[in-house]
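Please go over the structures that come below.
A short reminder: the numbers here are calculations on the coordinates, not readings from a lab. Fair warning: this is a prediction, and the values are worked out from it, not measured in the lab. Cβ atoms are built from the backbone, for glycine too; each structure is taken alone.
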Structure 1
Amino acid sequence: MDQRQGSRLKVWTPLLFSLVMIFGMVLGFNLRDTLRSKRDIQYVIERNDRLEQLIDLIKEKYVDSVNTDLLYEDAVTGILSHLDPHTTYIPPGEMQSVTEDLEGSFFGIGVEFSIVRDTIQVTSVIESGPAQRAGVDIGDKLIKVGDSVVAGTGISSDRIIKMLRGKQHSKVLVTLQPAMNSTQKKVVIERDAIPLYSVEANFMIEPNVGYIKINRFSATTYEEFLKALKELNENGATSLIIDLRQNPGGYLDAATSIVDELIDGEKLIVYTEGRNSPRMDYKAEKPGLFEKGKVAVLVDESSASASEILAGAIQDWDRGIIIGRRTYGKGLVQEQYEMDNGAALRLTIAKYYTPSGRSIQRSYAKGRDAYANDLTQRFHSGELTGKDTTASADTVTYYTNNKRQVYSGGGIMPDIYVPYDTSKLNSALLNVIFSESTRDFLWEYFLQHRNELKQYKTAKEYNAAFNSSALLVNFANAIPSSLQSQYKIVLNKPASKQYFELQLKAQLARFLFRNNGYYTVSTQTDDVVQKALQALRGSQYSMLIRR
């Protein structure tokens, strides 16, 4: 997969935590969450000539030159501002990236890269992908694409991505310099479909407990989940953790298909209903691969829509437990209408309801600004950090299959609440973790110790045996003067120091074992994951679902 450059994250205050999540929500929910059906808008509405006449008149008569495309988009934005926050207009220029993300693939050469000191370095090569078949290796430096030199000051990841992507089966000549060799090599790579995986990680976190991390619900998510679940079953999983934290949603059928693997019979999973959309029920249809084992679903304030559908169905049927923090509260159904100019309108036509009848959607009656600021308000109120654990979006009571009380309107409330770890909100800590210096240090450490690191055959072996304190010592010797004052703050706080050391070890594991390596290390001190394991081991699980 061609890698966009990891942008440098600067966190000046803990409050930016909320702002980053809000940005993610706008990007994720407005552009991703949709039913898979698409319609031509001409079949639904007839052209309104008043808007076209107005723009044409301005174009012909206005005193200065204007960009009529921008006028049109501004007009559309103004119209949609009177509707719900998730009805959106997607300009023609954004349609390709949105489609790629949801469809789960694009055409490229199959590498991830990072720009280190103005040099493009290959950090990962997709197994059996076009680049690997052509002889590209981790650590190779990208010197030229075709006849264009791409190394040097001012190079951007966006430019490289555009150069490396193209039509399927088209070819591109690249000039590379291996990490341990000064002799350049030229290879011709034939572009092909490159997967965008939505199942980010899957492994046995304990002898009988499988872990699956899903980052979105795309066209390929169900197949990816099924493959992961089969592997975990073969390895003896009798309990399953499904991590939906930071998952903004996606295709409805991907979520319902996954639920169908977890619940028995022909149970209702979710239903939709709107003013002009009759009720539509989505039910389990077939025997599933994991209908009997224990299930824990991890959620947080960024888990939305399809994530909430999955969590809501599991909770309403008392099929498992929900652990984390109250979800985002996005329960609106969009249908996509294609427009003549290549753009699309995603129009809200209905709402999602869980099997017990509760609406997932939180209120947007106070306007879009208040809606967008909800996560900031949750942070200030203490809901996210544990100062106030009584927050409830609604007083309307519903009941699960085993007569447990649940509430409507405002997301899914977890069965076990776990506050955000405030030790990770330290601005100095986050500045050091996400600095270019830290990224460059880890990459260079990996290249220099590559042969030593090959002794670890699995992520679990690496996690158990690798000395992360030595890694911390190496970092201290390499840290630039610009980060030294912030690094001292990190070292003076035991929790921050411990977390930073863990992040160094986990991020290094990603170079070795991809995301399975990262999560194998990071979940060992993840409060939400550890709460789930504790509940699955003991009597708390049965007590919560009343079985």
Structure 2
Amino acid sequence: MLTRRHLLAAPVATALTASSARSSLARGSDKVLKFVPAAAYSSPDPIWTTAIVVNIHALMVWDTPYGVDINLTPKPQMCSGHDVSSDGLTWTFTLRDGLLFHDGEPVLARDVVASINRWGQRDTFGQRLLAIAAGIDAADDRRFRIRLTEPFPHMLYALGAQGCYIMPERMALTPANQPIKEYIGSGPFRFVTDEWVSGVRMIYARNNRYQPRQEPPDNLAGGKMVHFDRVEWSIQPDPGTAASALLSGEVDWIDQPLFDLLPMLKATSQVKVDEADPFGLIGTIILNHTQPPFDNKKLRQALLLAIDQQDYVAAVLGEQAGYARLPVGYFTAGSPLANDAGMQALTGPRDIAKAKRLVSESGYKGEPILLMSPSDQPQMHAMAAVTDSIFKQLGLNVQLVAVDWGTLLTRRSVTKPASEGGWNAFNTRINGLGGANPTSVQLRGNGAKAWFGWPTVPEVERLREAWFRAPTLTEQQRIARELQIAAFEAVPYIPLGQWSQPTAFRSDLTGFVKAQSHVFWGVRRA
């Protein structure tokens, strides 16, 4: 660890001694914001992929019918409001005036209907909505209706917090299991596709046709007011180089600076470090339930005895342990549904000997395990090294394969054996907001329709459906306890610890909005 930190410190220390003045090439004008995302993306379609970086991109390009404030209270966004029938089964929504797509075409109710139907095929709230919908249709150009077979009290949250991005009808008619081919949006920025170089840079231009709500911004709600004409994302695989560029003024903002470098970034007045996302991140091990050996529940249970969340958090945070929150189960620590049911599986004494005995009792036959490690993602790469070590301690025949993040995103969808291009395990993270309730994409048990890993756990699905119907928070919390017990029994995936994620930016920037993902409205240069 010390060697790594010293190597990373070298370019940053050089930047500290360099002139803090930006070159004219680097700074350009106050109309350009230069951002370093945590990762690149291979597909900019937020319905087709669930990558966090694609969600950040999507919030720039597309708008949503509703938004949620920092307290997760739904507020109208593209809609001006709604009416609900007395029995709670018919919702009628009205779009606000002045909504235009990037190509100048008006946003119509039929665009919203098609977008909801596509989003609903992939999102967990959307899947529930479609399952109980008697019909979703356009009443006229500005009004759309959702008719239900039973009440859905989470309707506005679903349309405001779950990435229900509104696209033109022709795009939204693309099957959800296929990526879209064009990127016309309804949001405050245009994606400049002819300047996009996959894995290198992504460019966004102010959407001059966008009419923001005349309200202060608040998480995903309120006025999305843009103060830059252009936002340039540049991929910097080396975190030391990215930090050096921030210190020298070549870039304005780093999405996720390496934790080891935070002390040096905090030591200069030219940079500020802040926690823009109040919900944090949760590390996970994803296991492929469709292929040996992790199709064996007893083997998955054996892993729990060997997992120490402290080891994973230490690998990610280094000496910055103050950003950690432990322990964490299947619900975000500090959220209303977080509980201690079944947590002994992770908080009890770690017992490698017993874990090895369970591995033997599971009937494990030495099948090879392909563990993907994204070498260009420091946090996940660090977690993968810990996972690799644990698997070897347990006598598992593990092969740690370094890939770039884009390759991992593509390969994780392959359902064939690892020898034919598939995989057995990888480490990733859950957005803290997404893990705060049973709709996390990873907490599923519906087999082929589940998230990558495809666990089949009927009890998890039954309890998840019960949570959707629960009328009170008390009842939801009771179900969450049962659901967590069921998850520790079936092990759909393994939670590895929770941490808050700081971001770093030039000190002349202001107006950042506290939000569940980075948002670019409100930000301006002082």
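Summary of values
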| quantity | calculated |
| --- | --- |
| Parent structure of the calculated result 3.7, given that distance in nm of label points 7 Å out along Cα→Cβ at positions 201 and 497 is the read-out and 1, 2 the choices | 2 |
| Comparison of 1, 2 by volume of the Cα convex hull per residue in Å³ - largest value held by | 1 |
| Comparison of 1, 2 by percent of Cα pairs over 21 Å apart, for residues 241-408 alone - largest value held by | 2 |
| Ranking 1, 2 by relative contact order in percent (Cα under 8 Å, 6 or more apart), the structure that comes out highest | 2 |
| Comparison of 1, 2 by distance in nm of label points 7 Å out along Cα→Cβ at positions 73 and 89 - largest value held by | 2 |
| Structure (1, 2) behind the derived value -11500 of helix-only ellipticity at 222 nm (-39500 (n - 2.57) for each DSSP H run of 4 or more, over all residues; to 500) | 1 |
| Winner on mean count of other Cβ atoms within 10 Å over residues 369-376 once structures 1, 2 are ranked, highest first | 2 |
